[in-house]
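Engineer: As structure tokens, here come the structures.
Derivation of every value follows stated rules applied to the coordinates shown; laboratory data play no part. All figures in this text were calculated on a predicted structure; none of them were measured in a lab. Cβ atoms are built from the backbone, for glycine too; each structure is taken alone.
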Structure 1
Amino acid sequence: MENDIVVEVKDLKKTYGDTIAVDGISFNIKKGEIFGLLGPNGAGKTTTLECIEGLRKPDGGSFSLMGLSPDHGHINMQNMIGVQLQVSGLPGTMRADEAMNFFCAYHGVAPRNDILERLGLVEKINTQYQFLSTGQQRRLALALALAHEPPVLILDEPTAGLDVGSRVELHNIMEELKGAGTTILLATHDMAEAEKMSNRVAILLNGRIVATGTPKEITATGAGLTRITVQVKGSSLSNMTGKFPKVIKSTNRDGYVVYFSSDAGTTVSAIIKYISEKNDELIDLRVERPSLEERFLEITSNGAN
């Protein structure tokens, strides 16, 4: 429903001299949705985020947050957004607790040491920013973005530099926030993260959106070859002279035979029948649909689709 739209971007444009960074893009994000903004370096992701965050003024188009536009002088919009940037502007000598106190005072809320504890920073509250590890700095930036409980959260490469445990914790927090109705705009180079976490994604290329939809919708529009990985006890597959139906290509990898099929059901049925006829034993069989990363590489290498 239209009333559910929290972030709306219409024909957004931004140029730097003769360079077109963002070339008339449009998208919207609904309440409680995680929207992935994907693209190679130089595609226009950061410029798009900076326009929404108020760090840059667009040269054309418009955007609104919860129906409010910055062009109309809504000075409280900064309280509607929480932002985790790739690079923090915090002074190196500022302690973690001082940063939290400062940001909370700016937004008019009480210090949120509970968030520091949740993100494993409570033992570092007296540590200067410059002495925090990269992962700790990223977690502090996230804590500051969450402190005033904004309805819109912008995460720019949020898991860069995080260890596995911190990544899992961040994803859990994102799921909780989404469940509570927070709208999240996620910019990431991690396609597995985007595929796992995003309700919908948009792929930017040369300043334009070249694909948008759910991760499954994006992957379904490509070549769509399903990977079928098979291991047998004997040598029936290595001795096969013909080709299974719907298989476009195949390869051998670490004792497995890998088939790429345009119709997984037909191919799998034929493989199982063939193995049985040869009195061989099936040890392992895996069927994997195309990943978002594979589709992303297909789109960006082709220029568009």
Structure 2
Amino acid sequence: MDKKIYWHLPGFCYLKNLNQTIIGLMKEYPYYFHDGYCVGSVYGTFPGAIWNGGRTVLGFSSKNDIIKTLKEYNDEGVPVRFTWTNSLVTEEHLNDTLCNLIMRLADNGMNQVLVNKPVLEDYLREKYPNFKYISSTTKRITDPEALKKELEKDYFMVVLDYDLNHNEEVLKSLEGVAERVEILVDEICYPNCPRRVDHYRDESLKQLEFEIAPPFDCPNKKIRSFEDCKKRTSFISDTQINDYIEKGFCNFKLVGRGLPQSMVLDSYLYFLVKKEYRDKARRRIDDKLKEIVLMRSAQARR
């Protein structure tokens, strides 16, 4: 396949070891992976950044950690994409020291930002025009006409709402702009979830207030494995992906923020790796992850 197919991977901090191992494996063993497949970006946030949305990520990020992480991905040609989708951000939050520091350090024309709130988007576009801006799935745009209008705006890409994944009428209407549409193929949320927007607001409030409890009262049946995820009606199987590629779609997103690394690895192997190489790829990944843990333990003892 001459055409490149871009996969956007979760958790550039929390899943950094796994993501960088996958990126390295693609270089060392390209024949393990489907033709044309590559990592289009790694998305997420640095811990403690209040503009973050979707999933609460608390903690601390030093300037050196930020520089190191950005360099590790960017040196491999992989953009870092920030999930600046906190739905409760107001003007008072725009001058946040950490978030602006992150943007300045990442301002090299390569990196990207997911947005969903005009007050923050307008601020970012004016102050940091070199980033590629992407309309987030957290906007919950399920009306076809609203989606069409969103694609007419100045966005690098628009992430399709997962409830439209199998809507053939909508997909057909998008074929002319398919390269600017990103499809979330393995969303774990309940189909047509009536409380998804409320859940995003709850996560946003926790991020702003540096609080993780109490948990959101979610009607979603608990997903315990990647096999459970495959049962969701919005799920797009590895064989169905080809139908989307034939329609012109080339950007696909995998979930994983807040999920166990083992479950995320299952999704990487399922979507990215040829079936006959999945066992070999898993062993190499497991060995590399163990090696990283041992190396860091040795460094900590010095």
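Engineer: With helix-only ellipticity at 222 nm (-39500 (n - 2.57) for each DSSP H run of 4 or more, over all residues; to 500) coming out at -9000, pick the structure among 1, 2 it was computed from.
Structural biologist: 1
Engineer: Moving on to the next point. Quick check on the output: 13.8 is mean count of other Cβ atoms within 10 Å over residues 11-18, derived from one of 1, 2. Which one produced it?
Structural biologist: Considering all the candidates, the number was obtained from 1.
Engineer: Quick check: 4.4 is what I get for distance in nm of label points 7 Å out along Cα→Cβ at positions 123 and 283, calculated from one of 1, 2. Which structure matches?
Structural biologist: 1
Engineer: Looking at structures 1, 2, which one was mean projected area of the Cα convex hull in nm² calculated from, given that it came out as 15.9? Please list the in-between numbers first.
Structural biologist: Working: 1: 19.8; 2: 15.9.
Traced to structure 2.
Engineer: Continuing with this model, one more query. Between 1, 2, which one scores greatest on Kirkwood radius over Cα pairs in Å, for residues 139-218 alone? Before the final figure, lay out the partial values.
Structural biologist: Values: 1: 13.5; 2: 14.3.
Greatest value across 1, 2: structure 2.
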